[in-house]
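Engineer: Structures follow.
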Structure 1
Amino acid sequence: MSTFTLPFVPIRRSLYSPLELFGRFDPTDPNSFATTADFEIYRHYIGTESGATRDPYVAMTRAMHDNGITQLRNDVIAKQRVAAIMGGHKMKRDSADYRNVCLMGRGLAQSGLMVATGGGPGAMEAGHLGALTSTEPVAALDAAIGTLSKQATLPDMRHIAVLAELGVLVDGDLVKQAHQWFAPAWEVASTWEHGVRSLAVPTWHYGFEPTTPFATDIAKYFQNSVREDGLLEIATAGIIFTPGRAGTLQEIFQDGAQNYYRSFGDFSPMVFFGVEYWTRTLPVMPVLKSLFKPADFDRCVHVTDDPDEAVRFIAEG
């Protein structure tokens, strides 16, 4: 594979759209997931030493790309109040948690906030689905969840493409599983072309996890560190943390550091959805309480099991 033949445009004029990344997806062709522009870029990323390429040309073009994405992202969110939803990528589409996250994305959008997530599956997908369908009755959201529930569980696709001596090897069986999981989301997204705007901020570092087609604007990065810090930076209206594991925990304390140092202005609210989870399963409250000033903790940190209460805390913050 020639590194000088790039499957991406280093200097873009706009953020990505679902159609640009997945327009070649064919619901009737189980191999079509691997033909999408998104997957082609991921293959190139893997093929050039898993992203840590020594080729200065590729490294330069990726840096140019990511810098441009940041500028375009800032244009999209200009004069918008952005609220983020964080959480686990394995959240099942037929679970109560998934629907609750949809309701929170819906509520944030109805409050005039732009919803942003990491752009992947699980809680991230749910947040965008809630925003996308927020102008319609909740029955429309439930119908969409019903369609998605046909493939409720995200398959493990970490090895869908791997670097080998002869190039990048793609696992055909995993491609078919990815197709089966993505197809109902593409079906739902195709019926909501004029839904409410939301911003996904994914990365090809986790390119084996499909980017959600429910986000209208997609700021996709090569460098995960740039993407992660930037997503937390723009969520000045606050962040709702739903149950997740190591990645979500990292985001909590990265956001906590930004709040502690007032890196981007005032302390932005931190809402933890799931009392049992955040006080017993992953008890982060004692650490945050010891880190922040009492007035900041009482004013800006909240734990709840109520989706409406979570939205109110952010919207009124």
Structure 2
Amino acid sequence: MNISTRQIDAFLALAAQRNFTRAAMQCHLSQPAFSALIRALEEDLGIRLFDRSTRHVELTAAGANFMESAQRIRTEMDAAVASMRDEATLRRGRVAIALLPSLAAGWLPERLAEFHQHHPGVELEIADVLSEPCIAMVASGKADFALAAIRADTPDLQAEPFCSDEYHLVCRDDHPLAKAPRGRRRPVSVAELAQWPFIHMARHSSVRQFLEAALHPQPMKSVMEVEQLATVMGMVRAGLGISAIPSLTLFHFQQPGLVTRPLLWPELTRQIYLVRRRDRSLSSAAQALYTQLMTHRPTEAPGSAVRRELP
């Protein structure tokens, strides 16, 4: 059985008009072509839908029963077409992205506010998680794409460079490392960093992994490791140690009594990648957000204009 929407429309028109000529005109068809649609529908269903006479056209009992289904089919089809048109024109839709918390809290909100202003009907779903969960969400289809510190090039996933992230020392403004020696504007060395109590991020964070790779094999005077950058900030401000954090997280450390200094080690750069599935095209809404985020990639850390390094 292969019932078409044209047949459904013809049935509904004839049920409403009770006249072949008027129903054919409503469907913009010749009367023979219209009659052929009704006849084909009845043959496909294997039942008579209309009783016909020279003066009247009336629904049979089976036709009356079919009316409810036909109206529902037409309503659902209209809704589906309207939904697709809304999505194509970005009046409706849904985008799910996963990204590192540092990007989600500092750089992303302004981008999303701009996107929402232009496309208020698009639903946004954000997962601010570490790199491995980001990749897992894309792989499982829970996220359209992700921004993560893992270059996930696999048969199922593709990764493209998004931005890079340099590291900075953060310490109290009364700490000996808060300012460079007089007359020497040089970055802090690994050996200098290793002299002081150090507060680490958790080992599974990309912040920690890139830092440890650059520090190896220099041992550090680690005093604690924590999960959240806000906790790092609080511990440093309390004088419990120093830390090293990426540029994209500097907004957490714009606090009275704290100083940041760029480390500028060639081997210490965190790479961020945009990861998506190879076998799945993005929806209209996801493609629009993807284009906006790629166009407005971070070129400098949020708040970089107010970084403070003592002379």
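None of the figures in this text is laboratory data; all of them are computed from the coordinates on show. If you're wondering where the values come from, they're calculated on a predicted model, not measured in any experiment.
Engineer: Given a value of 48 for percent of Cα pairs over 34 Å apart, point me to the structure among 1, 2 it was derived from.
Structural biologist: Of the structures listed, the value fits 2.
Engineer: Name the one structure among 1, 2 that Cα Rg over 2.2 N^0.38 Å, for residues 72-247 alone of 1.00 was derived from.
Structural biologist: 1
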